[in-house]
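Q: Have a look at these structures, which come just after this line.
Only the coordinates and a few stated rules stand behind these numbers; no lab work does. Since the model is a prediction, treat every value here as computed from it, not as a measurement. Cβ atoms are built from the backbone, for glycine too; each structure is taken alone.
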Structure I
Amino acid sequence: MIKCLLTFLFIFLLLSSFSFAKNAKDDDAKLKDEFGQDLSHAPFFLRYSFSKQYNKDWKESYYTERKDFLTKYETNLAAELAKEKADAQAQASKEKERMQEEKSLERKLADRKKAELAKEKAEEKEYEDRQKNFDKVVKNQQKDLQEMERQLQEEEQAAQNNR
């Protein structure tokens, strides 16, 4: 029983250590693919930066120094890219918010303009209704006046006929 348990534990530790080793080998392989087998084929700006930081020429440095410098550079580059991405997202969200505010303001202005137009139409309709009513009243008064004039003429004729 203990033997089985120890065997299982040994195999488990062995397999998990291989996975950790694989990640480290992947990083080394990536650096070697990009900068050469001994990491000596770095671009000028990296070699210059290395010489400024360590006060040592790139060709006179050791593999471990180069590896450490390039690893730090890769991590700094990844962090910088992540920061730029976050800044771009923040800028995009600010721009989106600004555009939404502009749309909201435009919508408010359009609503206000619609309300003004509706109010003007209502006032115009009210004015037209009042004008129609006024015209009706005037017509009725003219009819009444004509009727009264006709009656007056009839009375005058009747009075002349009676004389």
Structure II
Amino acid sequence: MKNIIFAALLFAFSVTPVLAADQSKGNLGAGYGFDNGGVLSLHGDFDISGLTNKAPVMARVGFDHYSLDYWAGSKYSWSYNMFYGAAYYDLNKDLKLDRRVHPFAGLGLYVGSLSCSGSLCGSVSSPTSSGLYFIAGVQYDVAPKIAVEANINQLGGLTIGANVKF
């Protein structure tokens, strides 16, 4: 539990500069991924086009949680808490699409902690996991402040969700 709290605090302090940026072009969202037995995803997107010579680039920071259950003579499960950060490019203008449709693709990194529970875990420690994070999908503006999203990403696979713009 201490590791999760430490990771959450480290994550919060690392994204503070992004949060301090112009928040007129950002959103908060949630999604559900269908891989890994079901993945709950919470994220925030922030416009960083000012840092990329006005290219339509967004930064996404988020948290994914999932748990996998196993049976090997005795039931045990692994629980995953993953933090990620990525930058993605909005392809709307390049593809000359309706202003409500926003296909995107991006790349970043993830880091997280794993924990095992059950009789077979014994003295298994709480290892960490990290790696390359990819995301590609499409957002569709259904209202001025609400967008639905479908994407494929490293941790959740096919993920659907919604974003609220601020």
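Q: Using relative contact order in percent (Cα under 8 Å, 6 or more apart), single out the structure from I, II with the greatest value.
A: That would be structure II.
Q: Who wins on distance in nm of label points 7 Å out along Cα→Cβ at positions 41 and 121 among I, II, i.e. which is largest?
A: Comparing I, II, the top value of distance in nm of label points 7 Å out along Cα→Cβ at positions 41 and 121 belongs to I.
Q: Can you say which of I, II returns 55, 21, 15 when Cα extents along the principal axes in Å, for residues 97-152 alone is computed?
A: II
Q: I've got another one for you. Of the structures labelled I, II, which one yields -4000 when helix-only ellipticity at 222 nm (-39500 (n - 2.57) for each DSSP H run of 4 or more, over all residues; to 500) is computed from its coordinates?
A: II
Q: Of the structures labelled I, II, which one yields 2, 6, 7, 7, 5, 5, 5, 5, 5, 4, 4, 3, 3, 3, 3, 3, 3, 3, 3, 3, 2, 2, 2, 2, 2, 2, 2, 2, 1, 0, 0, 0 when P(r) over Cα pairs in 5 Å bins from 0, in percent is computed from its coordinates?
A: Source structure: I.
Q: When mean count of other Cβ atoms within 10 Å over residues 65-72 is calculated, the result is 13.1; to which of the structures I, II does this value belong?
A: This figure was derived from II.
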